[in-house]
Structure I
């Protein structure tokens, strides 16, 4: 079975870290015997034409000097803040549809797997028209919330894209419920898994949970919907008997505000913001963490956490986790079983949860053990790969669409 993955952005060369979970999905599908290929936009006129032996089909949509609508930043954010990107968007859509149709005419694909169906369902539709492949759309949730909050005129497009898909999948039950609010179609819930290939670690540096040091870790973008400011405030609320420090790994538009908040609260010696770090440093931080916190919220645009794969990474290292009871996080954390859930935008609740874990080593170990098991049982790559194969086979059994 030959599968074409339609994506917004894809690694442009060695060392380009983009969607590591997608890379792992491609590796797993190829190991399962599928012929996988990628359809992606070019970046400034170029980009790799293969990745680990996987063909990558790049399409051009603008003069190379300005061809940067994707990869470096969220496309919707760019379009929303620049006239140039607004003008570029129609060229992107039309060029992508034309290139997808021509590619499908040249090569036979059984399945076109569309990631980020706004607007890429159009690419999938064009590829299906060019070669008769079945169309599978994967919904992350953020595109649904974009349309609700900022692009309401695309609501009918969303319905069309869902209704004309041969199979519809969502990364979480929360996203599946959002789809159900729009249109009644069968939806498969297929999460993504960990974005690294080595076996799950299963151990961490226990000594860092002792009385001399309690390391709180956050990894992710520094943007409003991640709610990092509530985590910083929670650190200030912890009693002095807990020698807690906070390590924040990531970059984003909120970084200057967060740095100012740290200064204002007098936390300079207790909070570190080194930005993005190489993979070895990230894995070391996960091994050394006493607790991992994902304090996501619903932002002003109505956007929130679609799943929270970073929680899975922390749980795979047997780190106890705390997350907001919101979005797809509740697919990962069962409260007081595989982690602790707290209300969003509640610094006091975050502080209380951290204090529970810091003061009860038995609880920390129980949550860590249960979290590690949940990752293996519900979010392991064997199960995810099998779910996608079942989805593709179901799509192929449907009658061809006009």
Structure II
């Protein structure tokens, strides 16, 4: 049976529709209509699509638990292609509930950035009973350039103490796997069958074949330049994640030219290390004006997931419309993560995941009073 929500303003993720009904049938959106269809279950000033955090450690570093018990980084070695972020998520993290209450219903959880390669990402729904139910997609393998991997030289395993050392470790392993792939390609018969790949090598092989995307933590201009040299050498498919220290526009223009997306942020966080010494909300202007494809993250708990939408105010300050700001944390993030077939907009056939607000979301006093996830009301105020 169809249900509908009436709103004075509906942000669809692509446009704004005034005085309309969001119609949904079971778990999926049936459309945005000017006329009532099905059972009316609520009337609200504003409806927005579910917000999607594309880079988070929610459930890994957990609210109310000592930092030492956090599971964002595995310290056994610097190259760890196999860890799965999902295996360290705990769904009883109160931050998940707080996020739902502010319309943030999905996160891409990634391992931390202490390792050169940290493991697999997991896109999760926040309202699930357990992590198996939470998983909705995969979105690449986490890597890190810059200060973070060189700062962990006291951890276990083979560790770099410089940027060049970290890149050397990564380059050396990629070269080894590439040579093995080429050797197997040229081999025939039993010789071909005798060339096998370890589980770790298989992940790197998929990165080299562009079957997997490398999600790269990187902040500074020259660290991005280093990353692009590695991309040129190995033809990797990447996203640049953070880029908070980029205080000039030319590197963003280069990323636009190469069609490499940026998952930017977080903005409302303290610049607590040297690789963030140029970090400023004003850098958003370079991002916007470059024309690069970009989304916005929290990096929770660096910036709390419940405060996700507050960050869009810096983008409206540099010219984004309200609709474009809503798109930034819904449609654009969904597209970069590759989940736009099911989420990101209130279009027919996509999941009925949206928030109903008691006023203009861009008003500091406004908040969601009803939140729906895949057709089910998961929060009411």
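Just a few scattered comments:
- Once distance in nm of label points 7 Å out along Cα→Cβ at positions 99 and 315 is computed for every structure in I, II, the highest value turns out to be that of I.
- Origin of the derived value 21.6 (Kirkwood radius over Cα pairs in Å; candidates I, II): II
- Structure (I, II) behind the derived value 0.40 of FRET efficiency 1/(1 + (r/R0)^6) of positions 171 and 355 (r between Cβ atoms, R0 = 41 Å, to 0.05): II
- Once relative contact order in percent (Cα under 8 Å, 6 or more apart) is evaluated on every structure in I, II, the highest one turns out to be II.
- Which of I, II yields 4.5 [distance in nm of label points 7 Å out along Cα→Cβ at positions 35 and 243, calculated]: II
- Given -13500 for helix-only ellipticity at 222 nm (-39500 (n - 2.57) for each DSSP H run of 4 or more, over all residues; to 500), calculated: source structure among I, II: I
Every read-out reported here was derived from the displayed coordinates using simple, explicitly stated rules and does not represent laboratory data. Small disclaimer: the values here were computed from a predicted structure and weren't measured. Cβ atoms are built from the backbone, for glycine too; each structure is taken alone.
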